[in-house]
Every structure is written in C-alpha cells, then in structure tokens.
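Each reported figure results from applying straightforward, stated rules to the coordinates on display, with no laboratory input. From a predicted model like this one, the values you see are computed outputs, not experimental measurements. Cβ atoms are built from the backbone, for glycine too; each structure is taken alone.
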Structure P
C-alpha cells in the first residue's frame, strides 16, 4: 500500500494558523512571529494613531485625505512578502477604498514601527530595507523606552534621515507636517 506524501503548508498557511496572541510576518521568505505589544508600546501606538486620525483621516484640524490604519497586513507580494507595521498611512488618492479582506496590496505612503527590545533589530535591519525596496515614501521609528522618534524619507531607493527627536519635543514632520505633535503625549508616563 502506498501512502501519499503530505504536502508541507506554505508560509502563509503557517502564518494564518498562528495561535491568537501572536502576530506573524513573512519577511524575505522567512516567517517571523512576536507576541502582543507591551503596555508602553500599545500606549505609544494608540496615542500616535489618535494624533493622526482626526486631522488626516477625518479632516478635523487638518487636511484629511488619508487612511490611518493600525497593524495592517501589507502584501507586497501576495501571500509571500507580508509585513505588519504598527501603523501605516495611505493617501486616499492612491487607496480610494479599504480592501474588503485583510490584505492591503497598495504600498503605503508612510509606515511607523514602534520599537521594542524583541523587535528593534528586525524593524531596523529587515523591515526598513523591505519598505525601501517596495517604495514606502516615509518611515518613522519610535522608541517608547528611550522616548525618541526617528523620521526618514525615501530618496533614490535609500532612506534619508529627516531628523531625530526626543522627550517632549514638538514636531511637524512629513508627511504629516500640517500638524504639530507633542512627543510627550506618546509616552506612557506615570
């Protein structure tokens, strides 16, 4: 009696089968997983989303015309290169409608990664080059432990640092220079 060999699940099938509480990404052909956010990470991500949502998604006190989305599943290559930034933004002129499923296939105009001890090297060394390769125009890296924000713009396929800011600095940065954000509002201070 012959037995058929069982097929190995694809990386995306493995990603989809992850238990609740784990986030998965397929970066450069490798599956990465990480647990849910820590408290300071979640506070920083939520606070930044709050600062951007009103003026840029809703047009309240700002220009509107954007989608600001928490942890979207970016499919740079359908089910093969799958990145999940902490926050991403699209100009509505480039993404007129939100996809009906969970796959975002239009490259975002901006991403933000909230750095943590377990993800910082992956965010910097693996994901930033991927974002540059696929043409994300702006990237912010925020460290809620060090209370810092680094802003980058893509020029000629390479990241150019716009600036580094710390503590309670007030910043107006591309692509969201129409508003000023107080970094102090992003930190989980007791």
Structure Q
C-alpha cells in the first residue's frame, strides 16, 4: 500500500471517529501524525481529500453489507440490515455520508460525481444482498429504493430515543418489502 492509501485510511478512520463537520487540515494532520502540506501533496486539495474520504467510507459500508450472510427471507434481510446500520463500522460510515449531504458537499464538484458513484455502488450492493436473500431480480430495484430511503430515515430518527417504536417501524417496512419482493 502506498503512502497516499495509508493516509487515506488514517484520515478515514479519524473522520469515522470524529465526524466530517468542521474538519480542517491542520488539526486533522496533527491528529494522524503528518502535516497539512503532506495531505495537500497527496490529495491536491481539502475538497479532493474529503471526496476521497467519503468514497472510502462508502466502500467500507458496502463491504459491511457484502459480508452479511444471506437471510432466509426479504423481511429478515431488512431487519438484519437495520441491525447492521446500528453497528460499527456501518453506523459511522452512514453518518459520514449524511454529514457530507447535510453540509451541502454533494451539490457540486468534486463531490457530486463521487456521491453519484457511491450511491450506485451502494444500491448495487443492496440489490445483491436482497437477491441473495430471496428477492426476485426483476423487482429488486424497486425494493432497494423503498428500503434504502426508509432505513436512512429511520437511521436519522435514532436521536429521538424510541428504539422500540423504530424497530416496529422497521419491521413494518420489512413486511412491505417482503410483499414487494
């Protein structure tokens, strides 16, 4: 692994632990034991570095979903996916994506292209997971649109401190997904 990849992993680990909002180069560089000039040398700009971090976090998130075993049904697949959303590292990876979206990074380049590419990789990973878990290939795209949007909403709603209500809502979603599949 080259130095750029090592730095990218270190920065991604830092961002997953500390968050993306308010990230500045000098404190970041100090936290990972390098200089801001080395980060600029390897990534070109703060924007390029943040874009690479969001992409790396997305790759880690898709790896988490790919590692999930096939579920016996689409309903159980949705519920398993929900559990994974609340566990590390997927929880932090999803938070980085939400933070990037919330700060408006995805509306313009260099983030827009990477966000679209990350979204497509994520959707493809979910399609593969649901097909492994019994969804029909011809209906899986609709299933992914429904489940992905809803689970992101439920994920953001965790701050309301109603885990039982959220679990019921996720299972209602899982039942609907099963019917759609």
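Worth pointing out:
- Per distance in nm of label points 7 Å out along Cα→Cβ at positions 36 and 84, the highest-valued of structures P, Q: Q
- Among P, Q, structure where relative contact order in percent (Cα under 8 Å, 6 or more apart) as derived comes to 16: P
- Each of P, Q could give P(r) over Cα pairs in 10 Å bins from 0, in percent, but the derived value 9, 35, 36, 14, 3, 2, 1, 0 comes from P.
- At a computed 29 (percent of Cα pairs over 23 Å apart, for residues 28-107 alone), which of P, Q: P
- helix-only ellipticity at 222 nm (-39500 (n - 2.57) for each DSSP H run of 4 or more, over all residues; to 500) from the coordinates reads -24500; which among P, Q: Q
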